[in-house]
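Presented below are the structures under discussion, each in the form of structure tokens.
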Structure I
């Protein structure tokens, strides 16, 4: 009788989540990482780089699951509603964690409460680009033309409320210019029309336009980061072009559902930090226009709070709505 009770007790213990961590350790089953955007985009590329490095350094099984839609809201909602056991994570970024909460009238999740911040992964600025046949050779040229004929220039973006769109709105206010915003259904169509001369300028992610810049089809006038991009060292920052303090980045941050055990979050953070600090990882990030980021879970939480306040203000001031 005593033997049966002991076996039953052991079975009960083994079934509990805490016991599974204690006995087998984290991670003893596949980890799903949800990317709330389609394959081959900036968020997907960074996520696959991270998961590749984590597999190599930890031996964990990581599966990337693309769930695009609604500006990243569908995928992040799936993360928020997953079991908080450390086996479902999501790659959040500027739009779905800092812009959308103000952009959308109704959100399926609370970006400030429904997630446990895990790790800052990478940041990426946007490039202000024009067609190589454009008369604008510098940012000053573009601003002068916009001021000479207010509302005559057209600004492309990958979509209403995207980082590129809102960066353009912030710059327009700081520069004192007005242009006509032309939102596209993605970065590709916007780049195509810029190449075809249908629009005047475009705030684009580096992955979208760098090949066209290097082939001479597009000209980069400025970059939105605080420092120049190593991949385009001749392109000045907006800040050094006369707009002191200007900075805007599309960052990526690994998130878990709220309630995920603190020790699991800490372990994940440590492994991500280690993987992203490797020289080969940094080289790969820099090569595609990103820069590595780092910080403890507490620092990630502080960063998110500040970014949510900042981008929320931008959305309200620009009077942009997605629905």
Structure II
């Protein structure tokens, strides 16, 4: 393990979706309490009167070891009595809530209505399931991902779950971003003097990472940390490991591949991790690049990629950070 990953060094991971949770798990195995995962909440929505936080729950369930291994989201060994009864009553069944998963949403909603913050509620849920690493929502206020498509404007879950990503995306926006702000806990994670590096997980850059950077003040806090930022590509040989990343890139007029993802992160990151299959692209990237195995099918894969990211952070820490040179982030 990297010397940077030992002792008191702390790390922040930015995560959304299954890919982000997988790498977060590898990092958690190496770092334990020294890892903070800042999670996308642009996917959050109200359903059946409940506050649903899909990416936050995927992070909690994954790090708690209770995630459904077949889907990468939801609870393992789930039962569906509630959904079956709801559908018999004519209720909406397009967003499926398992019985154990439902308990999470009920308890979150109860605490939020009692006046707790989303950050405090998330900490309680993670602690209750035995998660050692810290999981933080990107903000406590509402910031919602909305997609404009050839079939009209859709809330994220309508596009992603109900329509199964079939509509063609024209643009993506983040409603409520102007009023959002990072929580004190998020700002403290970036200001921590023990912080040694920041890792942008292999999450969808447009749907899972951009909402995080849309929170006013968050990217500035990351830049002010002066610590190396490493991003991991979610694309391998032009194909998305999971989800609609390649499809969305094509619909936005981009080439589905590591080159255009690296351009998307220009000015935000100091290093870029690509899969070994894309090694030949390294010369086309105007950024320090490391090629390694990024496909995570086993726990060992997740830990190995996490170790590579930590080592890359340590390597970049020995050079002058792009952020410390005062360069602006991508607009």
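Odds and ends about this structure:
- Parent structure of the calculated result -10000, given that helix-only ellipticity at 222 nm (-39500 (n - 2.57) for each DSSP H run of 4 or more, over all residues; to 500) is the read-out and I, II the choices: II
- Comparison of I, II by relative contact order in percent (Cα under 8 Å, 6 or more apart) - largest value held by: I
- Origin of the value 20.0, where Kirkwood radius over Cα pairs in Å was derived from one of I, II: II
- For the set I, II, ranking by distance in nm of label points 7 Å out along Cα→Cβ at positions 144 and 160 places I highest.
Since every read-out is calculated from the coordinates, none of them should be taken as a lab result. What you are looking at is a predicted structure, and each value in this text was computed from that prediction instead of being measured. Cβ atoms are built from the backbone, for glycine too; each structure is taken alone.
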